[in-house]
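Please find the structures below.
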Structure P
Amino acid sequence: MHKFKELTSWQKSRVLVKDIYDLTKSFPKEEMYCLTSQIRRACVSIPTNIAEGAGRRTNPQFLNFLDYALGSAIEVENLLILSNDLQFISDENLTINEAKCIEIQKMIYGLMSKLS
């Protein structure tokens, strides 16, 4: 069992959740149950899967949850790009938040490599 609160990937993904919630507050109201909901759920899934996996008894189980977290981080990156395409977020916000997603992806991948 791992201490999820000590994992930098979990810590940084928590910050990303807050940033995404703040960013999506300005999305059009008609997107509340579509893109806004999708990007928020995908973002929350990152630290949630890291935490849940850390609580599992074996490294293979933890790796499975890290794989889900990695997929969610890639999903958030894609949804940020789509949000920019639809002009819901600026190029600057895309660049900043996409970099955060990529950093988290690298951290998760590094942790997965370490556990393999």
Structure Q
Amino acid sequence: MKESPIFLKTHDLLVWLLATTLKFPKSQRFVMALRVQNSALDFYEYLIAAVKRGEAKVDLIQADIEMEKLRHHLRLCRDMKLLSLGQFEHVARMSVEIGNLLGAWLKRAGRE
């Protein structure tokens, strides 16, 4: 599980997001930072559940929903100027890569 590319890339995303959201203005730390952090952490937890429980497809669909929420939260952060354009491009690339890995896993889980 820990060597799986999706877990490694999600770990990297979490480290980057948690460090970045801590730098949000105080007025947004308990609004947007918290939403971003919760969506990212919930996504990670659904991935873990997909490995540990017998209902991988259900957990992967939930993970997909959380990733979509995260993308929307990040776009809102960019629009509110909480993320620079460079930061947004970086996190968007990371989320696309993770999304592709998730999609492949979902496709495999659908065949099982």
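Identify the structure, out of P, Q, from whose coordinates distance in nm of label points 7 Å out along Cα→Cβ at positions 43 and 91 was calculated to give 1.0. That value comes from structure Q. Hey, Cα extents along the principal axes in Å derived from one of P, Q reads 43, 24, 19; which structure? Traced to structure P.
Determine which structure produced the value 2.6 for distance in nm of label points 7 Å out along Cα→Cβ at positions 75 and 99, calculated from the coordinates; the candidates are P, Q. So the calculation was done on P.
Bear in mind that the values in this text are calculations on the coordinates, not laboratory data. Source: prediction; values computed, not measured. Cβ atoms are built from the backbone, for glycine too; each structure is taken alone.
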